[in-house]
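Trainee: Below, each structure is written out as structure tokens.
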Structure P
Amino acid sequence: MEKNKELRVFAEEIRVETIKELAHLGFGHVGGSMSVVETLAVLYGSQMNYDPKNPTMEQRDRLVMSKGHAGPALYATLALKGFFPLERLKTLNQNGTTLPSHCDRLKTPGVDMTTGSLGQGISMALGLALGAKMRGKDFTTYLILGDGECDEGQVWEGALSAAHLKLDNLIAFVDWNKQQLDGAVDDVLDLGDIGQKFEDFGWHVQQVNGHDIDALLEAVESAKAHKGQPSMIVLDTIKGNGCRLAMETFPCHHLKFKPEQIAPSVIEAEQVLAKAREALEVR
């Protein structure tokens with residue numbers, strides 16, 4: 001329980017720093033960054049093996065943020081874990097930055113794969129997992145897909161291949177936040193039951209509330225223990241969760257805003273963080 005409270009604090013720290021870096025820029029991918037905050041907190045706060053002082057450590061676990069537009073949330077996570085100074089978050093998507101709008105492994109310490117061309121991340125994650133199997137390496141590859149991204153045929157080619165190859169060292173998430181760039185997923189291209197689709201393709205599937213730390217922890221640990229199949233965790237999330245500006249805007253994939261529009265969201269996120277810290281201090 002104590003660990004879960006620590007992860008709740010970490011999640012709110014990620015949320016605050018992500019909103020602040022986007023607020024400093026004045027535009028960006030707010031919605032999809034907010035909906036993966038808890039997943040990143042659980043992975044980097046509890047489940048993944050990594051070393052901020054040695055980002056390319058051979059035995060580290062890998063993360064492929066296939067929905068590369070959620071880079072701002074990943075950058076905040078990496079900064080909070082010491083991969084680079086927090087101050088660098090203010091350079092997001094500016095000339096000369098090491099923090100581009102979409103993830104780039106050649107620019108950002110701690111980023112394992114360049115992503116943002118949607119649909120391709122699953123192939124790269126599959127390659128990492130297969131390579132580990134072939135070389136006898138004991139690390140886990142994690143993959144985060146967007147639900148709108150699952151419109152891409154390459155996602156399903158990768159899903160079929162991963163199951164055929166029995167890549168049980170691959171744990172994937174679909175951020176089922178029900179929105180994509182220009183509308184609701186159901187309106188653009190209805191995916192039906194995403195979890196059932198992956199199960200039909202041969203994956204071990206779980207569905208959880210993607211903002212519930214306890215449920216996420218249990219699901220990841222269950223996925224790690226499951227052998228013989230790749231694992232998919234469908235995250236039932238709210239796009240823009242924890243950022244009022246995003247939650248009140250539809251669609252909220254990419255937003256441009258004035259300081260006075262985002263300021264209340266920063267204040268509210270900081271207040272939630274303060275309460276989470278207070279709950280941790282109560283023994």
Structure Q
Amino acid sequence: MINTEKDLLNKIDEYLTQIKERNPLTHCITNSVTINDCANAVLAIGGSPFMAEDAEELKEVVTIADVLVINIGKLSKEQINSMHVSAKVANETKTPIVLDPVGVGVTQLRNKTTLDLINDYDIAAVRGNISEIKSIAKLVGVIDENNTAKGVDVNVDDIITEENLSANGEIIKELANKLNTTILASGPIDILSDGTTTVAIDNGDDMMPLITGSGCMLSSIVGTCVGGSTPLEGTLIAILAMNLAGEKARAKVEEKDEGTGSFRTYLIDYLYKTNAESLVNESNIEIL
């Protein structure tokens with residue numbers, strides 16, 4: 001049972017080693033805008049990316065994959081069909097599914113696609129920004145407030161702060177319980193919950209949202225880490241790795257007086273250099 005931050009961190013070394021040794025085959029149906037960054041992030045953290053989308057080959061791909069990542073960032077009828085084909089096979093083969101509900105709450109198509117996926121299939125983990133997570137909570141009746149997502153970005157009214165951390169933690173915990181999944185709401189402070197354990201992660205850097213694809217990259221490495229460990233610990237490893245890489249990339253950019261293009265490169269570099277000692281000793285987490 002997880003009662004303290006130490007309990008949550010004590011298996012990171014074991015699980016990170018397991019992820020890198022297993023080299024999880026990470027099948028991503030993802031946003032075409034960010035697909036190259038996602039593949040590089042998966043490689044950097046220790047996974048093997050596979051980016052198939054054609055329904056004719058998906059059954060074969062999912063059957064051999066260690067995890068399926070579904071990102072609804074750039075939807076089409078063909079892609080939605082591929083998502084359902086893949087998710088059905090994943091549940092049959094007990095392959096974990098990670099869902100990134102990009103832009104849910106913005107359009108009816110994204111709402112329907114997200115609801116269909118969470119209602120029809122077992123989802124191991126959901127990773128979205130806090131506006132997206134609250135939109136899902138509203139759609140399934142966990143909250144009734146009228147928040148409106150701002151495209152793929154966080155609504156300013158939803159931003160997680162020290163003042164609203166506890167209230168948002170309760171929402172995410174309740175939603176994780178209702179959906180029987182692990183949920184990561186990312187933002188200035190990240191909140192992770194499997195419905196039993198809820199934790200706040202206060203790492204990362206405000207330059208991360210300034211590059212396209214940081215959220216998609218995070219969801220892809222959540223997939224890799226879940227595919228090589230467990231939903232709660234795997235998601236924790238992924239968010240810590242991403243956040244600490246962001247902090248180190250920002251420091252490097254400032255040292256060299258560079259910008260966001262260099263930041264993107266350094267982010268991948270530091271993901272590649274992720275180690276358990278750094279994740280444990282440099283993390284700033286709190287059990288809520």
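The numbers here are math on the coordinates, done by the rules we state, and not lab data. From a predicted model like this one, the values you see are computed outputs, not experimental measurements. Cβ atoms are built from the backbone, for glycine too; each structure is taken alone.
Trainee: Out of P, Q, which one gives 2.0 for distance in nm of label points 7 Å out along Cα→Cβ at positions 93 and 181 as computed from the coordinates?
Mentor: This figure was derived from Q.
Trainee: If you don't mind, another one. Ranked by distance in nm of label points 7 Å out along Cα→Cβ at positions 13 and 205, which of P, Q sits at the highest value? Present the calculation step by step, with values, prior to reporting the outcome.
Mentor: Values: P: 3.6; Q: 2.8.
That would be structure P.
Trainee: Matching task: -13500 is the computed value of helix-only ellipticity at 222 nm (-39500 (n - 2.57) for each DSSP H run of 4 or more, over all residues; to 500). Pick the structure from P, Q.
Mentor: P
Trainee: With mean count of other Cβ atoms within 10 Å over residues 85-92 computed per structure, which member of P, Q shows the largest figure?
Mentor: Between P, Q, the highest calculated value is found for Q.
Trainee: Tell me which of P, Q gives 3.9 when you compute distance in nm of label points 7 Å out along Cα→Cβ at positions 109 and 165.
Mentor: Working through the options, I get structure Q.
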